Structure 1
Amino acid sequence: MRVVMIGVGYVGLVSGTCFADFGHEVICVDKNAERIAKLKKGIMPIYEPGLDSLVESNVKAGRLSFTTELAGPVADADVVFIAVGTPSRRGDGYADLTYVYAAAEELAGHLSGPTVVVTKSTVPVGTGDEVEAIIARTNPGADFDVVSNPEFLREGAAIEDFKRPDRVVVGVSSERAEKMMRELYRPLYLNETPLVVTDRRTSELIKYAANAFLATKIGFINQMADLCEAVGADVQQVSRGIGLDNRIGAKFLHASPGYGGSCFPKDTLALSRTAGDAGTPVTIVDAVIASNDQRKASMAERIEKAAGGTLKGKAVAILGLAFKPNTDDMRDAPSLVIIPALQAMGATIRAFDPESMREAEEHFDNVFYANDAYDALKGADLAVILTEWNEFRALDLKRLSESLTDKLLIDLRNIYRSEEVRSAGLKYHSIGRP
């Protein structure tokens with residue numbers, strides 16, 4: 001099939017590349033000429049494990065290409081995806097659909113022949129209806145269907161998620177559109193991937209409901225971690241004890257400094273606004289949003305308390321800046337709240353992250369960026385693990401003890417066992433554990 005992907009951000013680039021790897025002919029379109037030029041040279045605009053080699057192989061095979069020109073590709077396409085950004089609108093938390101609607105209007109004039117237009121971007125309920133209206137108004141003679149096909153990609157594991165998904169959700173309004181989407185995803189047949197076919201509005205809501213539920217699990221276990229600290233229990237054992245219940249499941253039950261990234265913060269806000277407008281407030285989601293904001297804000301105080309009540313004049317080694325490992329994404333990362341707060345308390349910051357330091361430079365002032373974890377430790381009084389990168393899971397604890405003046409390791413991801421850290425001569429502070 002001939003596929004056009006409008007937008008080569010995270011979702012568009014990964015999805016377009018994987019569709020090409022399925023054997024479809026894919027053209028990725030973006031107005032950012034610099035980004036397209038770099039992609040043509042094999043330079044990735046994002047860090048995602050395995051993406052560079054997958055792009056290279058499909059470009060060489062002639063199945064994947066990049067352009068700034070929309071007209072020709074859309075005119076020849078069977079399926080056109082809209083995969084542009086839908087950030088939170090400043091001031092009110094609604095999803096900003098400016099780019100989605102602009103893409104719909106622009107592509108409309110180039111449709112020629114039966115075409116399925118798919119919203120891949122995460123959008124509120126009813127967006128597909130408006131996209132359909134925009135296209136019909138712009139090009140009254142167009143023969144098209146509008147489909148909702150939300151993505152469920154985890155940054156750092158997006159290729160695996162696309163090729164071996166738990167499910168594929170499509171919201172359609174015609175048998176023709178359903179047939180086209182089944183053909184598009186036919187390569188997943190051997191994996192017996194469930195294809196959930198719904199109406200468009202249900203499909204749009206599924207995406208928001210899924211992310212809100214996962215965010216709720218994170219918020220819940222973080223509050224259980226606080227309770228564990230108060231009563232002398234171990235949150236990791238609590239997580240294991242409840243996660244083994246198949247009705248609950250173990251995923252997203254890891255105590256942390258709070259969730260961040262490109263999805264959960266904006267999607268929970270957008271769902272809250274949609275529900276409020278519909279007159280059915282989602283008070284549980286509202287509480288999760290407030291709890292997560294408070295949690296990130298409280299982490300600096302936790303670090304200060306563990307350091308003896310003051311950070312004035314202290315050098316703090318920060319290990320991990322991205323919101324999660326295997327990505328360079330800094331959007332709503334806990335570090336964006338924690339580091340400025342530590343600086344306001346009088347601390348100086350020495351930081352290292354394997355992938356996100358270039359992005360971090362856009363957000364922080366007066367931070368020393370180290371060459372590796374041990375370089376960050378040089379001259380530091382204490383160390384804080386903010387992101388659970390694999391290379392932080394097996395640090396030389398004796399070397400940490402020798403490097404840190406205060407011999408204090410604050411592990412906000414619970415990746416170490418307290419006894420092994422303390423046996424290395426370090427004081428150890430983690431979350432929700434005795």
Structure 2
Amino acid sequence: MDRQQEFVLRTIEERDVRFVRLWFTDVVGSLKSVALAPAEVEGAFEEGLGFDGSSIEGLARVFESDMLAQPDPATFQILPWRGETEATSRMFCDILTPDGEPSAADPRNVLKRNLAKAADMGFTCYTHPEIEFYLLKSQAPGPDGAPVPVDEGGYFDHVPGGVAQDFRRTAVTMLESVGISVEFSHHEAGPGQNEIDLRYADALQTADNIMTFRTVIKEVALQQGTYATFMPKPFTAHPGSGMHTHFSLFEGDTNAFYEAGAEFQLSETARQFIAGILKHAPEFTAVTNQFVNSYKRLWGGGEAPSYLSWGHNNRSALVRVPLYKPGKGQSARIEYRGIDSAANPYLAYAVLLGAGLKGIEEGYQLPAAAEDDIWSLSSAERRAMGHDPLPASLHDAIRSMEESELMPQILGEQVFEHFLRNKRAEWQDYRLQVTPYELQRNLGIL
């Protein structure tokens with residue numbers, strides 16, 4: 001037994017932890033949980049906990065349903081919202097096959113596999129997400145059928161006595177107590193919209209943190225009599241919720257994206273990484289923007305990027321190179337602005353990293369940076385400048401992903417097929433719906 005496992009077992013005993021929750025995600029990023037008695041934890045470390053994988057979306061087929069959940073002791077945390085008496089803790093799990101091999105269908109393993117490839121190339125990947133969400137008065141819609149936000153504040157607004165301020169203070173305190181470092185938090189542009197930015201961490205830890213973050217945010221909202229949603233675009237007239245993520249690759253202690261004196265201080269490695277993301281973005285958009293509603297955000301304005309482009313400090317670009325700080329070469333990074341807050345972070349970071357690494361491997365050439373506001377250009381101007389559109393709907397994104405040679409390599413055939421099957425079913429369900437828009441538009445005149 002290693003030292004981390006011993007620490008977990010000792011803490012469970014000293015803190016009188018009564019329930020140990022084992023967490024993992026299905027293929028679309030829904031959090032799954034099973035509570036373990038403290039006496040069973042040591043056995044779970046050694047042998048894993050058996051469960052029926054065929055009942056979890058995308059994890060196993062019926063004829064190979066037996067799976068094992070093996071807790072990762074490095075992710076052990078007490079859950080503060082469950083109270084101090086009869087404490088509850090959690091650990092993220094790696095999913096194994098019955099013979100102890102990592103499951104090809106486990107989203108966490110997909111990311112670990114791509115991080116291992118980066119390591120083989122000499123890189124460590126660090127990420128820093130900016131997570132947006134809406135805080136609503138309740139899950140129930142208002143009289144007009146639209147959600148009701150908790151306030152009418154805007155970007156960076158300080159709302160005296162505001163619900164959102166108390167909410168953010170409580171949420172940040174709770175996030176810090178489970179080991180998630182917060183950089184800053186503020187009111188976003190939409191009414192009731194908030195943003196909380198997490199500090200840099202390696203990509204696997206960030207993905208684990210995002211799954212915990214969503215749970216914390218929803219728990220705090222429920223405690224305060226409100227409702228938090230990570231739906232990409234709950235309002236027609238207000239901005240969607242993105243999860244802009246900053247990426248950097250390090251070689252040991254050196255930032256591989258930084259080169260003094262180069263244009264925007266960007267190294268050749270960074271330029272090839274951006275080129276890989278831009279070339280393959282249409283193929284992975286179904287993963288970073290996985291719901292029908294995601295495309296209402298991408299094509300609904302409000303600073304959401306819709307075209308393949310990159311730029312220096314250009315917030316209309318899909319990939320932004322933030323303003324360079326003199327003397328801070330270690331902070332060189334790129335920001336991918338397409339991803340939304342409802343993505344499965346394990347798969348989303350895997351495809352972004354995998355596409356960037358492909359650009360480095362193949363030596364992709366980066367096109368010229370976009371200096372204009374891309375939204376203000378005409379379609380002809382965008383075409384002439386090479387700014388092709390992202391997929392316009394989940395259907396288009398599925399088609400692009402189906403035709404990709406790279407996505408099955410990054411995700412593995414099993415996750416690739418299960419993910420597409422799930423998304424096709426969602427599109428089919430949506431396509432059959434008669435919407436209020438159609439009824440309002442057509443019923444009275446046709």
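A value of 19.0 for mean count of other Cβ atoms within 10 Å over residues 94-101, calculated from one of 1, 2, originates in structure 1. To test your reading of the models, identify which of 1, 2 gives -11000 for helix-only ellipticity at 222 nm (-39500 (n - 2.57) for each DSSP H run of 4 or more, over all residues; to 500) when calculated. The structure behind it is 2. Compute FRET efficiency 1/(1 + (r/R0)^6) of positions 6 and 358 (r between Cβ atoms, R0 = 25 Å, to 0.05) for each of 1, 2 and report the one that scores greatest. Result for FRET efficiency 1/(1 + (r/R0)^6) of positions 6 and 358 (r between Cβ atoms, R0 = 25 Å, to 0.05) over 1, 2: largest is 1.
If you line up 1, 2 by relative contact order in percent (Cα under 8 Å, 6 or more apart), the top spot, with the largest value, goes to 2. Given a value of -0.60, -0.70, -0.80 for log10 I(q)/I(0) by the Debye sum over Cα atoms at q = 0.13, 0.14, 0.15 Å⁻¹, for residues 318-397 alone, point me to the structure among 1, 2 it was derived from. The correct label is 2. Of the structures labelled 1, 2, which one yields 1.6 when distance in nm of label points 7 Å out along Cα→Cβ at positions 278 and 390 is computed from its coordinates? Going through each structure in turn, the value belongs to 2. From which structure (1, 2) was Cα extents along the principal axes in Å calculated, if the value obtained is 73, 49, 43? Computing Cα extents along the principal axes in Å on every structure in 1, 2 gives 73, 49, 43 only for 1.
No lab work stands behind these numbers, since they all come straight from the coordinates. If you're wondering where the values come from, they're calculated on a predicted model, not measured in any experiment. Cβ atoms are built from the backbone, for glycine too; each structure is taken alone.
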